[in-house]
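The numbers here are math on the coordinates, done by the rules we state, and not lab data. These numbers were taken from a predicted model, which means no experiment stands behind them. Cβ atoms are built from the backbone, for glycine too; each structure is taken alone.
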Structure I
Amino acid sequence: MAELPAFIPDVTGVILAGGRSRRFGANKALADLAGRPLIAHVAAVLRGLFASCLVVTDKPTAYAFLGLPTTGDLYPGNGPLAGIHAALRCISTPYAFVTACDMPGLNPELLRFFCTLSANADWQAVLPGLTTGPEPLFGLYRQEAADPIEQHLRAGQYRAALALDDLRVRWVSETELLAVVPSFSVFTNVNRPEDLATIKHGPAPLSAIRREDGK
């Protein structure tokens, strides 16, 4: 009998799927990549790592085929930060690993590495420390981070990068990242139809990674 997967304890895998996909022109989460919807690639990685997974979306019926529970934003229409907040308010585990629905290059070993850093009780988030800027839609968040995030949402401050200033963040350096993965292609996301071609034709350089509407 095949062995069961070694799930990472105390962490819920979260997919943010609430964006408007304005640059893509259609719901990019459902765009075809190698015969499957884009979001299905992301879900497959998270299912292999976490016993509990969650999709944050205001269109739950669109993702029913995934067979995963869903939750909606408590501050709807306010971007990825509201999605992170909704996830943290919904999960029953101490931590959530949050990723955007359009990052099909997720590397399981890198996710495992981020989750090992949960042993440090002082931080509220573990995020990539890239020279091109923060990547809030690929990271491990402690459930208690919902409180300072909510303060930003209540104040009408919806930029995730601003909220990070009020969190205790463990930044994972580029050197640490490259010790686990061969390139930064794991952070490549899809904002436009042509971005799918980039994913199909190999790793993107760090300078090409876009940090736009990640949900």
Structure II
Amino acid sequence: MLRAVIFDFDGVITDSEILHLRSFNQVLAKYGVEISTKDYYKEYLGLSDFDCFKALVNKKVLQEPAKGIESLAEEKTEVFEKLAKTEGRIIEGVRDFLQMLSRNKMPIAICSGALLTEIELVLEQARLRPFFEVIVSAEFVKKGKPSPEGFILTLRKLNRGRQNAILPNQCIVIEDSHWGLEAARAAGMHSIAVTNSYDADQLTLAEKIVTKLGELSIDTLQSICS
């Protein structure tokens, strides 16, 4: 029985992955470093900002600045927020899908490696914030995806105040990357992948793969959890 739907954010709700890449490269430019689009989607897309910069340092592509990796992440956030205000957009079909879930009184949450300020900014601008009962962002976890920590915490927050707790296998996670799908599986949750960022052959961990959310009905979602 389906009792909750948990969304990733970037690449599922908002078409912002390219904005993240541009933000990273704007910060990295002063160090003479640039992440190619190919490398970003292959190596870094599923990581939090901090983990992305840390990976670059660990690979010796980037020398850690005196102020530390956190300073890079903070600078990147400032750049991204400016871009999101002018160039951010919601992926087609997301609003209708959220409305369908809402009509069916389905609890809805977000579990993302993005920062809360970034998520809230986009949701408020698009007037989507009221749909989401819980948002778990990068600041809430010690380990990002593919660790299941974020999804486990999201479910814990959804269950606060509920007498009849939602179980992991009563949740569907909607993701666009293999990092997120690995995390969902490790958390014991069902998963659906949308091919907004990767081709279907890279999303085979999902129980169902779609090109857009409009392909999904409430009956389809229920059948996955049956």
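Okay, here's what the table says:
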{"read-out": "Ranking I, II by distance in nm of label points 7 Å out along Cα→Cβ at positions 30 and 70, the structure that comes out highest", "value": "II"}
{"read-out": "Structure responsible for -12000, with helix-only ellipticity at 222 nm (-39500 (n - 2.57) for each DSSP H run of 4 or more, over all residues; to 500) calculated and labels I, II on offer", "value": "II"}
{"read-out": "Which entry (I, II) yields the derived value 0.85 for FRET efficiency 1/(1 + (r/R0)^6) of positions 38 and 110 (r between Cβ atoms, R0 = 25 Å, to 0.05)", "value": "I"}
{"read-out": "Structure responsible for 17.2, 55, with Rg and Dmax of the Cα atoms in Å calculated and labels I, II on offer", "value": "II"}
